[in-house]
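Asker: Following this line, the structures themselves.
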Structure I
Amino acid sequence: MANNTGPRRALVVIDVQNEYISGKFLIEYPPVESSLANIKKALDAAEKHGIPVVMVQHVLPESAPIFARGSHGVKLHPSIASRPYAHFVEKTLPSCFAGTDFGAWLTANKIDTLTIVGYMTHNCDDSTMREAFHAGYEVEFLHDAAGSLPYKNKAGSATAEEIHRAVSVVMQSAFAAVQTTDEWIASLIGGEKPERDNIFVSNQRVVQARLTDTA
């Protein structure tokens, strides 16, 4: 590690796979071209600052409609497939911790801070951040280096933008310090701690704004 006194970070690059970019399960918000560019920017910064990279790939059985083993969609996107990494995780469930050696690797390497990028904001990113928070890690989420797609089911429907924004707000309220990629890179250079929040203050801002509006 380049920094022995500050956070012992790992950049966790989750599921940057063809399925999300040119396959059957397309990321819509933020536009995948911009999130992919920011993921590459974060990888460049990690290499510059001596931050180890964990590369994650979601793999399902050959019969699965998406991420099927052996398919084009399951492969890491070419823009990151050749990037160096310190550890590789293959998973079958949303959280990087579930059924993998991810947690053991973090412990062995004395990592205390996870910076999350990749796909999807509301599924594998969300699951990993929640589990990391519960396990005592400091978590950072680069929301412009991630993305969502729309859903419609019995419970209702939501656009990719609505899902991504809502999850980002919830993460900032307790589970992670939500930042842009540029803000994260600036903090690596300047050493500033990212802003973190809590559920009560996040709610009270809305309550106080309503009181002000009705005064």
Structure II
Amino acid sequence: MRWLFAFLSVILLTAAAPPRDWSATTTRLPNGAMLTGNPAAPLRLVEYGSYTCSHCAAFAAESEKVLRGEMIRDGSVALEYRHMVRDRLDLGAALLARCGGARQFARASAAIFAAQPTWLQAAIDWSPKHPKIAGYPPLKQARALADGTGLTRLMRTRGLTATQVAACFANTKEADAIVKLTADAPAGVTSTPTFFINNEVVPPTGWDGLETILRAKGAK
């Protein structure tokens, strides 16, 4: 009888196990992109995005509840984020988003987008007062902009240490990977955000249109 009870216990425990929350899983891909969700998801949504893009920030806010909270969470969709770096401030934001590693990337990225109006306005106010940074090397310039606009402070409040931040802005290999994602973008990627679903480009649309397309393709 013991074996029977043990067998039934295994069945009950298996049946009671909650489904995996894939939204908590982010992986750094060989191409440098960040993949949030189930790597084997039937739908791979690729976003070419920029942290200085207001449309990208709007998409991040509007899609959060359903895309991350439902589609990615249950494993039917995975989101691959590829950076489209437009300037040194954008590069600094990308380096900070990735500074805590893949595990923290999705939430760090969301926080940067959520605070975009504040630090972009700070950039408008701060940059003209510091023209000398235009002569700095790229990573030093990105660090100065991140510090001056409050981006560094934002990420420090999220747990990054001064040592981590310094190391990230000295990481030329990571900066090169970010820039290469931009350089390797298909010719059709001329604006942000641009989306692909399973390697097929999506006509320009906001979250409402993209949700409709994903649902039609089987997203739960």
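What follows is calculated from the coordinates using simple rules that are stated; it is not laboratory data. Note that the coordinates shown come from a computational prediction; the quantities given were computed from them, not determined experimentally. Cβ atoms are built from the backbone, for glycine too; each structure is taken alone.
Asker: Quick check for you: by distance in nm of label points 7 Å out along Cα→Cβ at positions 61 and 109, which of I, II is greatest? Kindly include the intermediate steps, with their values, before the conclusion.
Answerer: Working: I: 3.2; II: 1.9.
Max of distance in nm of label points 7 Å out along Cα→Cβ at positions 61 and 109: I.
Asker: Check the numbers for relative contact order in percent (Cα under 8 Å, 6 or more apart) across I, II and tell me which is largest. List each step's numbers first, then the result.
Answerer: On the way: I: 22; II: 28.
Max of relative contact order in percent (Cα under 8 Å, 6 or more apart): II.
Asker: Quick check: 17.5, 62 is what I get for Rg and Dmax of the Cα atoms in Å, calculated from one of I, II. Which structure matches?
Answerer: I
Asker: Assign the value 44, 31, 30, calculated as Cα extents along the principal axes in Å, for residues 37-164 alone, to the correct structure from I, II. Could the numbers behind the result be given before it?
Answerer: Numbers: I: 44, 31, 30; II: 49, 30, 23.
The read-out was computed on structure I.
Asker: Now a separate question. Computing mean count of other Cβ atoms within 10 Å over residues 117-124 for each of I, II, which one ends up highest? List each step's numbers first, then the result.
Answerer: Values: I: 25.8; II: 15.4.
Structure I comes out on top.
Asker: 2.9 is what came out when distance in nm of label points 7 Å out along Cα→Cβ at positions 29 and 53 was calculated for one structure; which of I, II is it?
Answerer: Numbers: I: 2.9; II: 1.5.
Going label by label, the one that fits is I.
Asker: Thinking of I, II, which structure, once helix-only ellipticity at 222 nm (-39500 (n - 2.57) for each DSSP H run of 4 or more, over all residues; to 500) is computed, gives back -15000?
Answerer: Details: I: -10500; II: -15000.
Attributed to the structure labelled II.
Asker: Hey, another quick one. I, II: which one has FRET efficiency 1/(1 + (r/R0)^6) of positions 69 and 141 (r between Cβ atoms, R0 = 35 Å, to 0.05), as calculated, at 0.45?
Answerer: Numbers: I: 0.75; II: 0.45.
The value was obtained from structure II.
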